[in-house]
1. One of I, II was used to compute P(r) over Cα pairs in 10 Å bins from 0, in percent, for residues 30-101 alone, and the answer was 18, 33, 20, 16, 11, 2, 0. Which one was it?
2. A value of -12000 was computed for helix-only ellipticity at 222 nm (-39500 (n - 2.57) for each DSSP H run of 4 or more, over all residues; to 500); which of I, II is the source structure?
3. Quick check for you: by volume of the Cα convex hull per residue in Å³, which of I, II is greatest?
4. From I, II, which structure was distance in nm of label points 7 Å out along Cα→Cβ at positions 78 and 94 = 2.0 calculated on?
Structure I
Amino acid sequence: MRAQDPLSETFAALADPTRRAILGRLTGGPASVSELAEPFDISLPAVSRHLRVLSDAGLIAREKDAQWRRCSLSADPLRDAADWIERYRPFWEQSFDRLERHLEKHAKGSQPKTPRERATRKRRGEKR
């Protein structure tokens, strides 16, 4: 079953660690199917199925060079996915900012404020 939109196809293709590793290998330049299959303990037909998913998602381009099939990375779908994720950056940055303020507030609140509190905590064996 194919996804209905390109972004969904991209994320579906990226969901598999073998396909992500193949894309990582292709950042170094084009490679043949056998070169891409080399580091994996799976059959060549299984690698070909992974390549088909990547190709269908537009993440790789496949071309035939004489008897060899070469694959290369296609950046546009990755850029589209990165742009989509980037829209959520303000949300997670605000979440981290709130967490930081919360932790600072509670870290300051846990410090003994007077010499008497420090002595009491020391007698109890409490750490800061």
Structure II
Amino acid sequence: MQRVLVLDRNPYVRSFLRRLLAQRRLAVQEAKNGAELLAALDSDACPHLVVYDPDAPGAQGGSLLRTVRTKRPGLHIILHAYQCDETEPEASELAAVCVEKSADPTPLLTTVDRLLKRRDGQTGEL
């Protein structure tokens, strides 16, 4: 089963996305800050994809994403931000894509599906 980690500062958003992604038969972990994300990357259940709130505690700036890229170069990262065009340029460069937060989760879910299918075509584990 593919694993997705949702990093978001808002517990309601984390819970909402966890439920939506679980309906797609994905194993979903939640993280409320950068430290929890890094701990998940070192676990046996390392995620295949991260939905990344760039405003979460410890996630601001590019340093956390650089660390994530060093630890897990093949990890898919979706920036999930209120305004993608106002996201820090370095964060945008390190992520696969930016999807704007909205009341309609369809763009995010479509992007998750697309990235995980692309990963399915790759050989080996992360």
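Rule-based calculations on the coordinates, nothing more; no lab input. Every value quoted in this text rests on a predicted model; they were computed, and no experiment measured them. Cβ atoms are built from the backbone, for glycine too; each structure is taken alone.
1. Going label by label, the one that fits is I.
2. The read-out was computed on structure II.
3. I
4. Among I, II, the structure yielding 2.0 for distance in nm of label points 7 Å out along Cα→Cβ at positions 78 and 94 is II.
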